[in-house]
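J.: These notes open a run of structures that come right after.
Read-outs throughout are calculated quantities, based only on the coordinates presented, and are distinct from any laboratory measurement. Please read all numbers here as calculations on a predicted model, not as lab measurements. Cβ atoms are built from the backbone, for glycine too; each structure is taken alone.
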Structure P
Amino acid sequence: MSPDRVLERQANAAPEERTADVVPKRPTGRAAPQRPSGRYVVALSAIGLLAIASTFLTSAALSRQEKDAGVINAASQQVIRSRQITEAARELEVGNGAMAAGVLEDSLNQLAVTHVDLRFGDEDVGIPGDLSEELEALYDSLEPHYADIANRASGILILAEAELEVPHEQVELLAANAELYETAMGSIIFRYQTEAEARVANLRVLEYALLSLTIVVLIMEALFLFRPAASETKRKWEEQLATHLEEREDDQRRMSFLARFDPLTGLINRFMFSDRLQGAIARARREGGLVALMFLDLDEFKAVNDHYGHSTGDELLQQVSERLQEAVRESDTVARIGGDEFTIVLEGSQRVEDAGHVATKMLRALEVPYEIGGRTLHITASIGISLYPIDGQDADGLLRDADIAMYSAKSAGRNTYQYFTPELREQTSERLFLIDGLRRALESGRELNLLYQPFVDMATGRVLGVEALARWHHPELGLVYPNRFVPVAEETDLIIPMGEWVLHEACRQLKEWHDEGIADITVSVNVSSRQLRRGNLVESVDAALQTAGLDPRYLEIELTEGTLGDDTELARRTLERLRTLGVNVSIDDFGTGYSSLSYLQHFPIDKLKIDKSFINEVSDTTSSALPAAIIGLAKSLNLDVIAEGVETQEQMRQLAELGCYKMQGFLFSRPLAATDVGSFINDAFKGDPDSLISEDVIA
C-alpha cells in the first residue's frame, strides 16, 4: 500500500471528528438597529484588527508548518540518497559502469547541498535556519557520519572515474557509515516532528485566546449594534480556521508516516519494527507463549534489478509486500527493513510448528508469477525462523539467529524455510571464517593455485588439453577443496574476483606452455552462473586472452546445464559473443540437469561432458543406456563429447564400444601441478594409447 493511500485512509477515518461543530448553520439574521456611525466604525475596526491579527498569526504558523513539512521531507530524502549512494557504490564494485557513477555523483551532490540547507537554512527552498539547541546537538552528532559518507563515496567515485577496481572493503565501510547516518537522521526527523507539534499546540492556545476576545467583542457589538454581521464574520473566521487545522493535520500525518513507514511499500520500517518486536517479547514474557521472528530474503532479486531496471524491482517489492500481508493475520507484523529483506513477527502461538505452517503459506504465495510491465516474472524467497524464548531473550539476538537460519535456507536450495539451531551458529562461524580467509587469499594472491587435469583421446593416444581446477592452501586449515570454498564464494560474490583470477592464470599458464613448445593443447575453465548473470563475461574472457597473448581457440569455457536455464536469453547472447570471439564452449556435468533439447539445437555449444555419476555405472547394460543416448545425441548434433570421471579400464573399454574415445579421469591422471603437465604431455605424444593410463592404475 502506497504512502498516499495510507494517508488517505487515515484522513478518511472519523470525519465527524474534524467537521462536527466547526461550521455552524448560517443565521437568518435581521437588520441591525440604528446606532450612531462612530460605534459602527469602532466595532468594525476592533473586529478587523482581531481578524487581521488572527489571519496573520495563522498564516505565519501555517507557513512555518509548511516549512517543517519541507524540512521533514528533505531529511527523509537524505536517508534515501544515502541508500542510493550505497547501492551505486555496490554497482561500481561489480563493474556496472558509467550509469552507476552518474547516480553516485548526483546523489552525493544532492546529499551535500541538502545537508548544508538543513544545517544552516535556505529560505529560497523554504528551509529555515533557526535550529533549536537540541537540533544543533543532533546535527553535531550527524556531522562525522556525513563526512565519512562524503569522503568514502568521493574516493569510490574517483576510483570509478579512473576505471580502477573499487575495493569491497571501501563499499562495506560506506554501507556501515550510511547506516549510522540514517539512524542519526531518523533522530533528527523525530525531533523536527516533536518541535512542530509543540508549535501547533502553542498556536492552538493563541488562536483560542484570539477567538475568545473576538467573541467578547461580538457579544458586546451584538448588544449595541449588529448581531447578524458579527455572526457572519465569526462564521468565515471559523471556516478559515477549520481549513488551516485540517491542512496541518494532513501534514502531521504525512510526517508521522515518513518517520515510521517504508515509503515504497507502506510497511513499517526498521525503527518501527524494532519497537514492535520488543513489545511482542515483553507481552510473551508476561503472558507466556511464543514469539516467532521470520527473516525473509528474496532469492536472486538483484538479477531482476540488473535485467529489468529498478522501477520493475520496486513494483515487484510492492507486490511481494501485499502478498506477505495477505498471508498473515492482522495482529501479526510485517516490515521491510531494507532492500529485498522483510521481517515478520508472529505472536500468540503455543506450538513451534505454527511458524513453519505460516512460512510455507508465504512461500507458496510468493512463487505465484508476477505480471509487471507486460512481463511475467518469477521470484522465490528463503526464510529463517527464530523463536522466543527458545532461541533468544532479546530482539537483537532473535534477529541475528533468524538471519543465520535464512542463510541456511539459501544453502539448502532456496525457496524454503529453516528453523534456527545452535549448530547453525557454529556453521555460520565457520562460514564467516572461510569468507574472511578467502577474501584475504584473493587479496594476497599467495594461497590460491591451479591444478590441471588432462583429458585425452584414446583413439590417437594424444592429450587434447587440461581442465583448470582451483585449490586453496589455507594457512590454518591446510588444503581446502572447491566443494568447500566455492559455495561460500558463490554466496558472497567472491566468485567474481576468483573467477577472474582463474581465467587470467589459466590463460597465462597455457601461453607459457605454448612458448615452451607444448603446442596444440587447450585449457578449459569453469564459469559460474553468477559470472554469467553479471553480464560482462565476454569482456572478462577477452581481457584474459589479451593479457596472456593467447589465441582464443585454445580456451574452452565450461558451463553447467543449470547456468543456461537461469536466463536463457542472456546465456544465448553470451555464448554467441564467445563464439564470435573464437572461444569454445562446453556443457559440464551433462545429464544431471534439466536441459531442453532446444538449448543444444539453438545455443552455440561445441562439446558435451558426460557427468561422472553416469560413468560409474557404465559397465551395467541398463545403466549404460543414458551415456549411450548422450553420445548418440552429441553425434547427431555434430557436437564433441567427453566422458568425465573415468577410473577403470573396464569403463574405458565400455565407453570406446559406445563410440566415446575422449576421456578424463583418474585412470589417466589426477590433477597435476603446472610443473608436471609438460612431462605428462611429452610422454603421451608417443602415440600409444596405453601410455596414457596412469602408472598408479596399472600397478
Structure Q
Amino acid sequence: MKSINMCDLYKQSKICIFFIFLLTISVSVLHAQKIDLNKNWEFVKGYEHNMQKKPNWQTVTLPHTWNALDVKEVYVGYYRGLGIYKKMLDVSSYDSKKHFFLKFDASATVTDVFVNEKHVYHHKGGYTGFTVDITDFLDFSKENELKISVNNAYDSEVMPLVGDFNIYGGLHRPVSLLIKNPIHFDLSNYGSSGVFISQEKVDAKEADLKIHGSIANKSDISKNLTIESTIWDTTGKKIVSETTSLLGEANKKTVWSQNIRVKNPHLWNGVKNPYRYQFKTFIKEGNKVLDSMVQPIGLRSYKIDVDKGFFLNGAYYDLKGVCYHEAKKDKGSALTKEDYKEDFDIMMDMGVTAIRTAHYPHSPIFYNMCDSLGVVVYTEIPQVGPGGYEGPGFINSKGFKENGKQQLKEMIRQNYNRPSIFFWGLFNELKIRGDDPHDYVKELNMLAKQEDPYRLTIVASNQDNHNNDITDVIGFNKYYGWYGAKYGSTTNQIGEWADTWHKEFPNRAMAISEYGAGASIHHQSDSLVAPAPAGKWHPEQWQTKYHEDYWMQLKERPFIWGKFAWLMFDVAAAHRSEGDTNGLNDKGLVTEDRKTKKDAYYFYKANWNDSPMLYIAERRFKNRIESKTKIKVYTTLDKVKFYLNGKVVGTGKPESGIVISPEVILKKGENTIVVKGQNKSKKFEDQVIWNYN
C-alpha cells in the first residue's frame, strides 16, 4: 500500500490574519465589494405565524437559530419546522451594470430565497455555503425585500437523517452581499470562490502548484482577458508570478489553468510553524482589474505510514486530536467569531494539534482559524448513523444520494485551498439496517477522489463489515470502558484490540476517530465503580481515569496515526436523558458553557502541551467521607512537593504528566492541600480545600 510556544504562535497568527485582511481590502474595493448583511433581519417562526395578518416579527442578528433555548425545554421536543427571515435591501446607490450575489455561509437545513416575492433559489443542506445571483430580481429604483424561508424539519432527501446531536434551524452562519463586475470568477461553482490551488508536488526544494478555475462572462461582449496570479511572502515580497491570456466569450464560462513553481518553499508545518504565503489572482482587461481572489495558502506534504503513523513534511507528526461540535450553551449553532476564538484559546492551551469536525462541515471562521494556527483537520459530510438510537442513516433513494453528492462537492470545493484539511470524511457510524450503503459509499469515495486526488478519504466506523474497506484510511469509534465494559478492561482493551486489528490488516492505516466517557463536574466519588452510561450518575473520576488509561495505550502505538478524543466540549443532544442534565452529551473535556475545564482536560494539557503547568486533580471532590487519601497532580514540571495543612507530606516526579502523593490522612474539618514546583525561571503553586467529616 502506498504511504499515504502555543500563546506566542497564536499572537503571531493574529498578526498574519490582520495583514491578510488589509491586503484583501486593498485589492478588492476597486472592482468588487463584500457587504455584511447580518444585522436587522426580521424573523418569525412557523406556518401558523406566517399565515396571520400581523405575524409577530422579531428583530434578530445573524448568526441566528430558533433552537438556541428550546433544545433543553422538553425531551425530544425542540422545534423542527419553518422559519421566515426578511430584510430590506437598498441598491439604488450602486451601479446597475454590476452583478449582485447573496453569499450564505450556511442555512439549516432547507432554504428558499425570494427577492421581491419571486423565488430565486432552493438549497438543501445545512452546513455548506451557497451563492445566489439575485441581479435580475432587483429593482434599483426602490428598496428590495429579501425573504429567506428556512426549514429544519426531517427530510428523507437531506443529510443528516439522524444523529446524536441537535439539528439546529435558521440562518446560523453569516450572510453577505457580493457585488461584482459582469466578468468575474465563477461564483456558481458549488459555493466556492471559483479558484482552486492544487498542490501537485511539495517538498523542501520546490512546490509545484496548479492554479485553475473558471471565469463567468455575463456580458454580451467577448473580451480578451488575462489571468495574473502572484504569490507573496508575509513581508510583502513577490515570490513568483504567472500570467495567462484567454478569450472570455460572451455569456459563457471559460475554464483556465496555470502552473506555478515556488522554489525553496517555506512550508506550513502544523502548530510548530503554520506559515502561509499570500496568493492573489486577478482577471484583467488590459490594465483594468475586473475581479480578484485573495487567499493565504500553506504549502505542505504529508503521508501516512501504516506502521509509523502520520508524517508532515517528511517528519513524524503526532495528531493529538479532539472532536468538535459547533454548538454552545444558550446559543446553539449560531456561533460568532468571539465564540470560536474562545474555543480555540481553550483547545490550543490544551495542546490540540488536530480536530475532527463532528459531524458536518464547519464554518469558514472555524477553518480559517485552523489554517492560521496549524491545526490538522479531518472534516466530513453529515452522513450519520443512528448510534444507539432508532432510524436509518442511509436511504437508498435517488434524492438522498444526490443530496449527499451535492454536499460532498460543496464541502470539497469550498475548502479546496485550505492547508489545514487533510481528510474528507464520508460517514460516521453507518449501520447496515435495511438498505446497505456500500455501493453508495463507493460512489462517494470515487467522487471525492475525482474532486480532490491530493487528500485522503476516510470513514468513522463502529461496525465490522465491508463498508470499512472502501476509503483510503479508516477511523474507528471505540468506547471500551464506557459502553459495555467494567473498569479494569479499560487499561488494556483498546491496546489489545488495536494490536489484533493491525496484525489482521497490516496494510490498512487506522485512526481512533472517537473515544471518551461522560462526566458531571457535580458528581464526585472516592471509588472507581463503572457508571451506567444511560444512568444519572456520571462521576468525573471515571472519565479522568478512562482518558488516562486510553492515552497511555494510544501513545505507545504510532501505527494509530490519529487520536480524536470525544468530545472537546459538552454538547446539547435533546434525545439524551443521562448524567445530571437532560438533553446533554456530557463526554466533553470542558463544560458546555466553557466555564469549567474537567480534570481530564488538564491530564491532556500535561501530556500535549510542554508549557509549565501544575494542577491538583479531584479538586471538586471537596467533601470527603474517608480520612485516608492520596493527592493526584498533573504537571509538566520535573518535580513537585506536597503539603497538607502546612506540612510537607511527600515529593514526586511525574510519569506521563501524573504525580501521586504518598497516602495522607485528613483531619476532621477543613484541610488545605498545597502543591509546589518550579522550573528554571518561575515557581508554581496550586491549592485546594477538602473537608473531611
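J.: One of P, Q was used to calculate Kirkwood radius over Cα pairs in Å, for residues 94-285 alone, giving 21.3; which? Could the numbers behind the result be given before it?
T.: On the way: P: 21.3; Q: 19.5.
It was calculated from structure P.
J.: Using helix-only ellipticity at 222 nm (-39500 (n - 2.57) for each DSSP H run of 4 or more, over all residues; to 500) as the calculated read-out, with -5500 as its value, let me know the right label among P, Q.
T.: Label of the originating structure: Q.
J.: Tell me which structure, out of P, Q, gives 3.7 once distance in nm of label points 7 Å out along Cα→Cβ at positions 62 and 238 is calculated.
T.: Numbers: P: 1.8; Q: 3.7.
The correct label is Q.
J.: When Rg/Rh (Cα atoms, Kirkwood Rh), for residues 374-501 alone is calculated for each of the structures P, Q, which structure yields the highest value? Before the final figure, lay out the partial values.
T.: On the way: P: 1.13; Q: 1.01.
Checked P, Q; max of Rg/Rh (Cα atoms, Kirkwood Rh), for residues 374-501 alone sits with P.
J.: Now a separate question. For volume of the Cα convex hull per residue in Å³, find whichever of P, Q sits highest and give me its label. Could the numbers behind the result be given before it?
T.: Working: P: 210; Q: 168.
When volume of the Cα convex hull per residue in Å³ is computed for each of P, Q, structure P gives the biggest number.
J.: Match the computed value 40, 24, 15 of semi-axes √(5λ) of the Cα gyration tensor in Å, for residues 270-477 alone to one of the structures P, Q, and report its label.
T.: Computed on structure P.
J.: Distance in nm of label points 7 Å out along Cα→Cβ at positions 46 and 542 was computed and gave 8.9; which structure, P, Q, did it come from?
T.: Corresponding structure: P.
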